[in-house]
Structure I
């Protein structure tokens, strides 16, 4: 449930603050806006997986989605798709680390080894 909550909070921050965050991080405003918008259905799915008897595929999807989000957060600037300043790099790397940590905690809590049981 913590992951769903963090998605909701981050989605709200990105949607409400994308115009203010963009100039100080040099992360494009549309990227921030749509990333924030995408977090609401993700948070809903995560909350639903906690509330019900969760099939393994749903747990795997949440873990994999978090890992892909973290990787994309690093690859976008590293690949030259966005050109953040130092603060922007700090924001991207910081949130990628938090999301990767959430994926690890979820994997550990589920007793799931994604590679062997996916």
Structure II
């Protein structure tokens, strides 16, 4: 299925857009979310939030690359959920790291993600 066709369905407000999105990108988005959350229930909630957010954001947004757009959203949703559930201190303790290292790693990851998405044409 061509991404532009799926995006056109979102613009037409066709519910088939969500079905096609799940079919083409569902397993990939699940993997991105699960890698961060490591919890099946939280991952499923994150994916539901993803589909709602995409439905609400297209239109007015018309992403150039649907896969990159979905990745950005699902990763941000998973990170928000993860950090909502865990404090920096808990993350540091779990991974045997200092809190400053966790903060710096998170900042560098966000910056790298932003650069990568902008290189793909996704506006952040």
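Given a value of 3.9 for distance in nm of label points 7 Å out along Cα→Cβ at positions 58 and 90, point me to the structure among I, II it was derived from. Present the calculation step by step, with values, prior to reporting the outcome.
Details: I: 3.9; II: 3.3.
Derived from the structure labelled I.
Supply the structure label, taken from I, II, corresponding to helix-only ellipticity at 222 nm (-39500 (n - 2.57) for each DSSP H run of 4 or more, over all residues; to 500) with the calculated value -26000.
Structure of origin is II.
Out of I, II, which structure matches 17.8 when mean count of other Cβ atoms within 10 Å over residues 18-25 is calculated? Intermediate values should be presented prior to the final figure.
Values: I: 15.0; II: 17.8.
Clearly, the read-out refers to II.
Can you say which of I, II returns 1.1 when distance in nm of label points 7 Å out along Cα→Cβ at positions 34 and 74 is computed? Display every interim value, and only then the final one.
Details: I: 2.4; II: 1.1.
Corresponding structure: II.
Of the structures I, II, report the one carrying the highest value of relative contact order in percent (Cα under 8 Å, 6 or more apart). Display every interim value, and only then the final one.
Details: I: 28; II: 25.
That would be structure I.
Taking 7.1 as the value of mean projected area of the Cα convex hull in nm² derived from one of the structures shown (I, II), identify that structure.
This value belongs to structure I.
Any read-out appearing in this document is the output of simple, stated calculations on the displayed coordinates, not a laboratory observation. A quick note: this is a predicted structure, and the numbers were derived from the prediction, not measured. Cβ atoms are built from the backbone, for glycine too; each structure is taken alone.
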